[in-house]
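Before anything else, here is the set of structures, which you'll find just below.
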Structure P
């Protein structure tokens, strides 16, 4: 590399490093200035409050009326929920296979068809077995005749016991052979093991079916359940019978169910445990593998003071909100202590009683001592 090119490369490298350092310095300076601004604003608010208390008329004539909306603090029951994703499953979602090898002679169902338990779904060629059964039945008729005659003779003490036992054994052997063949013939007919809906039909008439090949998928939508994995930390907070609000996003509906099973094993890979809930599905809208959002209550508080979460402000002295004196329309700053929050609501454990009027829209434009005019909220109808 030429000396000039090397020098230029070094200058570029050093300027890049210097630029990064300068940016970091600016970021630190911005944080410092923001802290100074927060302290100044807090000092201004404090001074205004002290001045108004000592000289209520000090700001008259110079006061700027700020247009705001208001919302009340409320005393109500508060509940916190954890939200996890769940999956719908069916205990009766099975793929049915033929029980024996054979040519398919009939397919008697179509996809989407509702069937009852015991309904014939497909049949296979069983002519050879049926012919064997017919032959054995003919032989059985003769064997029964011989047996009956030998039995009568034996009762009359005519003939030998061996002749009687041979006739009896021959008849019973043929009966057992016929029963075995009938069982084999029954395997050539695939029937529905329970009532449900035919979801898929793989079998085709004329094809060879075998136990290793799927023939029919049968699903029952009557007995559905939802399973979900919860973090290990919630193991002691969820009990059998607890109510769970289930949201089905794809259906746009919610349904309350109860916890029916809690897993006893922690998954070592993600430190979670399984819970299950049975769900009613009278209209068949809920499908296997459907995604859900589960809302499980893990905390509740009676008669809590609750306000909108986004009205809480913070500075170096702590959390606070602005309230409005209804008689004077002056803004007052109130320090608060926070409890649990859920969605856009937060519990106030100290500082509010539940009957205050809070500055809503415009709460970042006011400070203690400001005079405001309350307008109707834009969300009001």
Structure Q
């Protein structure tokens, strides 16, 4: 008699576990499929935009023709060559160059070829840009610039994020204080972009006081010792990192402070205060805990955003990062580099969005992976 309830309970538990597993697998499959569709659409749209719908092919063909005509004219300037032979030479060289660049294939066909290779992370070769080692491989070009961007964006954005959250939490405890009003007053300063502060800092600290370098990542020639090299890079990092931090500092604090104030005014927080709980316990359990999913989301998107770099700021400070590289690639119409950076960012974003669904379920019991009420 006693074994029947146990067997029933065991079967019920296995049935519930089976249903949960099926729901999770179904949810994961659906999410992967939707994210893959989003990646395909985003990458193909980038290919179309980078090629201006094929108009870049016309620009490239005109450049090839003009360059080839000038080259043949210089080669045959002192040689008695018939006009027909010269025209034939020009035509042959143009066809060879167009074949080398893939322009002998229609753009629609090449666009799907770009898409297929990009989804396989086969980033191909750049048409105009080269790495410091002389390679045209897009993967090497991007990897070569990645450390500089991670150093600049990582140091500035991580400092900005954690300092903003910490100071905003402090301000939420003293609503209406002098410091609270000061942050509100200074928040409109974030309307100016980072490169504006960068130029301003260059004028003050590099041109007037001459205590910091104008730009670059390291002095020329670079210090020979490891410590000296590290300190020199840190010295060059101060101005661009400061411009990125200052441009968003007060607005970020104001945003997080308002966010924490909304949760601190909830009824359950007032109930906890009425019970006599310590302010630290209330803050940790009833304010930080509910806001943790949002904090994690913002931090995750921040980490992904490190890949894109700061295009104009890196250009102003001559910082050899990915932002400046992508800016140059757009100027050169170098589709391979543009698409290569986009596909990596798309994969990072999709992976993070997929992972966040499970993180939410861990930090917030109200969230169930796969949804539903079972």
Here Rg and Dmax of the Cα atoms in Å was calculated and came to 28.7, 112; which of the structures P, Q was it taken from? Q
helix-only ellipticity at 222 nm (-39500 (n - 2.57) for each DSSP H run of 4 or more, over all residues; to 500), calculated, reads -24500; among P, Q the input was structure Q
Top of P, Q by mean count of other Cβ atoms within 10 Å over residues 244-251, largest first: Q
Distance in nm of label points 7 Å out along Cα→Cβ at positions 28 and 228 derived as 5.4 - corresponding label from P, Q: Q
Label whose coordinates, when mean count of other Cβ atoms within 10 Å over residues 148-155 is calculated, return 14.4 (choices P, Q): P
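Laboratory data are not the source of any read-out in this text; all were calculated from the coordinates shown. Please read these numbers as outputs of a predicted model, since none were measured by experiment. Cβ atoms are built from the backbone, for glycine too; each structure is taken alone.
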